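So, here come the structures, one by one.
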Structure I
């Protein structure tokens, strides 16, 4: 059964708001965000969750190290596969979508 856009956003919200922000885990976050990108789902809600995810990656001290392992086989424009670079401040800011550039 194919996931609806509402299901995909809800899944992403679960990873961002609960698993990542509360306990520093969120290991499925990248896959959930990729599913949204694959379907072309971009909305204010998605952008807000993106902002929360980036802020959490930059500020939470106790993140799961696996979440910060960048995927060299993924394009840099897919920022969610390069959370380690975002945390380290080495991700090219010009590749971020406009809603994330100011964070």
Structure II
């Protein structure tokens, strides 16, 4: 199955990783609300909040594929929106090194 059939759609079956697929529609909005609270109240550094967001999103594993890439991208967007430099995610620190 190519990505055109599932891209942008929550998964509809359980995998060996991630939340029960029936819980995804509740867990993702709860995660977003929690991260919004953390940002608003600056409960941790920008980097820490972004890493927490990444970890929890990957743990939920909402999509059939691409969860890690999506989580890194959206965490980078969060970091940039908060005025901090993007994380290297274990690369060389440049987008080309990822």
Structure III
């Protein structure tokens, strides 16, 4: 009976060591995942900023193109109207 108990204790001790090892491994993987999430969030923010800048540049190029071609004066007027509306919205928000 005593040997049986000792055997049970050794098996339990081995399982506890494996459990601790698994816990430490998962803890390390979790820390790595958190680090990766932070890195990817930063990268996403930079990409969103770049996208916004490119869209803005694209709008400017469209407007410049509209001014250079007399056939597209209607497009230029539409672009100017759009910009004026955006400015009016900004002024309205500032007046609140």
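Bear in mind that the values in this text are calculations on the coordinates, not laboratory data. The structure displayed is predicted, hence computed values, not measured ones. Cβ atoms are built from the backbone, for glycine too; each structure is taken alone.
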helix-only ellipticity at 222 nm (-39500 (n - 2.57) for each DSSP H run of 4 or more, over all residues; to 500) was computed and gave -35000; which structure, I, II, III, did it come from? III
Out of I, II, III, choose the structure whose coordinates give Rg and Dmax of the Cα atoms in Å equal to 14.3, 42 when calculated. II
Output 4.7 (distance in nm of label points 7 Å out along Cα→Cβ at positions 32 and 64, calculated) maps, among I, II, III, to structure III
